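Structures given as structure tokens follow.
A short reminder: the numbers here are calculations on the coordinates, not readings from a lab. Not measured: the values here are computed from a predicted model.
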Structure 1
Amino acid sequence: MPDGSSHGAQYGRMFKMWLKEKRTLRKLAAECFGTFALVFAGTGAIIINDVSGGAITHAGIALTFGLIVLAMIFTVGEVSGAHLNPAVTVGLAVAGRFERRLVVPYCLSQVVGAFSASLVLKVLFPQHATLGATLPAGAVLQSFVLEAILTLILMVVILSLFSCSGEKRVIAAIAIGAVIALEAMFAGPICGASMNPARSLAPAVVSGQLQSLWVYLVAPVLGAVLAIPLGAVLFGGEE
């Protein structure tokens, strides 16, 4: 018959599994909430700018995206890492800085958060045609290349700051929020400066604006993956 020590070891393993599952659920909830906030505030700014006759302005929209990402890094960064973006999740996994078993759950949580935000905005602004969907202003290839390069730059910044903690996390949050705002500021009028498949997928599907959607699903992931060898060259000697 099994003795008390074997039962204790079994209960110990079960408790550790429970704790691990609980932490995973917290991470997924954090990613869902963070991406909801990103899409709600960011695409909400686009919608409200349209319906208010330009009250927010393009610069205001760019700052909104940067500031909400900064805020969410502070809010859920300690819980989930605040990826808020399937391209970032994939990129970190390829770089070996994120558990690959969590890639699909993270991406699904981000997509659920994004769709939740777009559905809420659809209820609030049912007459808006695009709900802030990203659409190329010029040639599709032009937007594809822009999106890939923008995401590459963002990913390199994230890789450079990935191990920051404590007070340095403040610097990381500001840097990541700033690069998102900067890229949205100068590239937004041409390609939308999405850099995020979840941010583009949800408003496109909910509003029915599916033309050129593939650009915003493929280019950010490509850019994030291409950033990995560049990051290895720039930062590999320090790891």
Structure 2
Amino acid sequence: MKVIVKEDYSALCGVAADLLEQAVRAEPSCRLGLATGSSPIGVYQELSRRCREEGLDFSRVHTVNLDEYVGLEPGHEQSYRSFMDRQLFSQINIPRENTYVPLGVGDMEKNLRSFRRLLSGGETSVQLLGLGADGHIGFNEPGDALQSEAHLEELDERTIASNARFFADASLVPRQAVTMGMGDILQARTLVLLISGSGKEEAASRLLLSGEITPRWPVTFLKLHRDVWVLLTRDLASRIGY
């Protein structure tokens, strides 16, 4: 595990963007695994700038996203498809047909089969990850066990409360999501975990300062991977005693 400590969020996003750019330049038709939420926004802004100003070419790249809310149409303002279109896809030269965000409406068994088929059909070069305060990765929530393959997940009350800030009313936050399983995530060649935002101290400590691997803290399963980059600010590192 490689741990990178930087002074601020902007510097962390630069490191994450470097790792994604290296993958694209080494293999122009690579597959990138992408994440949503607040943490990766700065990464997407930097990748968009590099595409616009430095010629970073996404025209042959394919992407696959970790997850999507169940019950939100792709055009819904808070869907993760809409998020990705706004934050990245509309800002770079990637064909829309090369981007995949799992579908959270319609026949969910059919959607899951499609998602699983895609994930089994090739290797993801770099998987970008964020971290939930409860230690979730993607929408793999804490529990007695984790699922390996893409599946429907009941969202933890802490996750729902955290995501309520994006909705007009907490009652509008979906209670389920479709997500990659932990096994799917660990299949990527390289994992890049960007830890940003408040309330992540215990989850970061469980990953960096404990030898335990437990489904009660899904992030701890990243210890099983051969090439993980963990990016965090100096302030957070100090708070957890790293």
Structure 3
Amino acid sequence: MGPLRAAFFDVGNTLSHVNYPLIASTLRDAGVDVAADRVRTAEIRSRIRMDEFLSGQRSISISMEGAPMFRAFCRLVLEDIGPDALARGETVIDALEAYNRAGNLWDLAEPSVPRVAARLRERGLRLGVISNADGRVAQLLERQGVASLFDAIVDSGQVHVEKPNPAIFLHAAALLGVDASESVHVGDFYSIDLVGSRRAGMQGILLDPLGAWSHVECRKARDLDDAAKIILGP
């Protein structure tokens, strides 16, 4: 990876995760006994199926914050969990959608964020966030105590442009006073994070905790610590 001056991060399932215990609890309330780890596996695998759909979208909003997209993704997760979960889909999705509207379903803090941010800053990198969201990402990161670790937080709900549009990546780079070619972006969706960052001239790293993205060509990392190793090099 070439010389870098800045590292940017997605938020959902990058700096913060889907609240798997909450989904498991909601399913149990609906009569489906499932462990949070099983929900996590289903959600990660569902990203690939969702990505196949997202890759064909060119003229509509693709933010997971939109109700149709949110519900479609939840259905994929429930389908992966099994027929009992899918059969109770509307009740469960209604509850999850209400939780997301009131706060953020992606509110499970990633514990490695402070450690990874410190490692990157020690090497002189500036840090930023680029998220497709609803305008509340900064508040989420503040609640988790990590907002101050980033020099810029770019939320599509505030700047009115979404990944994979190169404009949001270029805007973020400009805020940090760096060129896109001097930057890397880390995220969890190939068609949103990797395709978008490449179009903007950034390097990209795809988070692939299960090794499930073997069909796409890009740099991949198991987690943020692994991504930091790739960014910092030998």
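Side notes on the structure shown:
- At a computed 41, 25, 18 (Cα extents along the principal axes in Å, for residues 26-113 alone), which of 1, 2, 3: 2
- Read-out semi-axes √(5λ) of the Cα gyration tensor in Å, computed value 24, 23, 18, structure in 1, 2, 3: 2
- When helix-only ellipticity at 222 nm (-39500 (n - 2.57) for each DSSP H run of 4 or more, over all residues; to 500) is computed for each of 1, 2, 3, the one that comes out at -9500 is 2.
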